[in-house]
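Listed below are the structures to be examined.
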Structure P
Amino acid sequence: MNVKIYNEDNITDNDIDEIVTRVKAFIINSKNELLYANSDCGIQLIGGHVEKEEKLESAVKREVQEETGIVLQNEDITAPFFEIKHYTKNHKGTGKNRMSNIMYYFIKTDNEPDMNKMNLTANELKNQFSYHYCLIDEFESILKSCIKNYESEINGKIAKEILIAFEELKKKL
C-alpha cells in the first residue's frame, strides 16, 4: 500500500500525543458510477472517524451505512489501498502533536443508498450533506473544479487529497 506523508514540522512518532484515524471509501457500482458526497459546498468521500478500539473494516461499514444507508457485507470490503498521514505540531492550538491517518478503501457494490437507514450527524445535517453519483471519468474534473473554487479553504485542501487518492485508485481499476 502506498502512503503519502505530510510532516512540515518534522515531528517524530515519539513526539505524537494523539492519533486520529479516518476511513474514506470510493464506492463504485457496475455502471462505473462513483458515489460521493457534498457537504458545506465541498466534495467528500463517504467515511469518517474510526471510534476507539473499532476495527477499520467495521468503521467503513458503519460510516457507509450512516451516510448512505448502504449495508455492506464483510466480503464487500477489501484492505485499504492508500493512506495519507498528517503530522501536526500543536494541533489547533491544543498543545498536542497529532498524527492523522486517512485510510482509503475501494468498494464495488450495486447496493443503492437508502435514506431510511441513514444516520447523519447534526453537523452533516447543518452542512447540507448530500450524496451524488457521477461517472468515474467525470470525478476528476469535479474535484478540480472544487479545488479551483476553494483553493485556499478546507474544501479545496480536502479535494486535493481526494484527487491524490483517486490517482492511486485509477492504478487499481
Structure Q
Amino acid sequence: MRCPYCKADNDRVIDSRASADGYAIRRRRVCADCGRRYTTYERAEMAPLRVVKKTGERVAFDRNKVLGGLLRACEKRPVSNEQLEGVTDRIERQCMEAFDKEVPSKVVGDLIMQELRQLDQVAYVRFASVYREFKDVSQFLEELKPMLEKRREGGHEAADGTPG
C-alpha cells in the first residue's frame, strides 16, 4: 500500500478490525518513511454494479461519488466521517442486494435522501436542492413542509439538536 502523503511503499498495519457493518476490514496504517497515519478499508470484490443515469448512460457504481455527495451536503454540519462511511456502506449494500447488475440513478439518489433525512435535515435539504434541481424557493418550501409539520406535531428536535 502506498502512503497517500509521501507515496512511499513502506508501511505497517497498527490496528485491524471489522467495520461496523461487518462487510469490510478497517486497517490503521503508519508510513515508515514519513510517519503519518492513514486508514484503509478492505472489502470483498463483487460483480461490478452499474448505474443507469437519466440519459440512459451506464457508468460503474462508484462509492466515492456517493461519499463525495454526502460530504458536500454535510459540509460544516456536525456529522462525522465515520457516520458518512456508514451511510455509504448501507447505500452500497442496499444497491448490491436489490439489483444484480444495474441500478437506476434515481434509486441511488433516493437512498441518499432517505439516509440524510435521518442523519441531518439541513444536509438533506442541501442534497435535495441539487438532486431534485430546485428552480425556486417554492420548491424548497414544498420539501420542508412535511418536516415542519412533523416537528410541530410531535415537538421533535431540530436538526441542530435543539428542542422543537
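Of the structures labelled P, Q, which one yields 33, 22, 15 when semi-axes √(5λ) of the Cα gyration tensor in Å is computed from its coordinates? It traces back to Q.
Using the calculated result 14 for relative contact order in percent (Cα under 8 Å, 6 or more apart), pick out the matching structure from P, Q.
Numbers: P: 30; Q: 14.
The correct label is Q.
One of P, Q was used to compute distance in nm of label points 7 Å out along Cα→Cβ at positions 10 and 138, and the result was 4.7. Which label is that? Of the options listed, only P reproduces it.
-14500 is what came out when helix-only ellipticity at 222 nm (-39500 (n - 2.57) for each DSSP H run of 4 or more, over all residues; to 500) was calculated for one structure; which of P, Q is it? Don't skip to the answer; put the middle values down first.
Values: P: -9500; Q: -14500.
Attributed to the structure labelled Q.
Where does the value 41 come from, among P, Q, when percent of Cα pairs over 21 Å apart, for residues 34-129 alone is the thing being computed? Computed on structure P. Figure out for me which of the structures P, Q the number 1.2 belongs to, where distance in nm of label points 7 Å out along Cα→Cβ at positions 66 and 114 was derived from the coordinates. The read-out comes from structure Q.
Where a number appears in this text, it was derived from the coordinates with a stated rule and is not lab data. Bear in mind that the values here come from a model prediction, so they are computed numbers and not experimental data. Cβ atoms are built from the backbone, for glycine too; each structure is taken alone.
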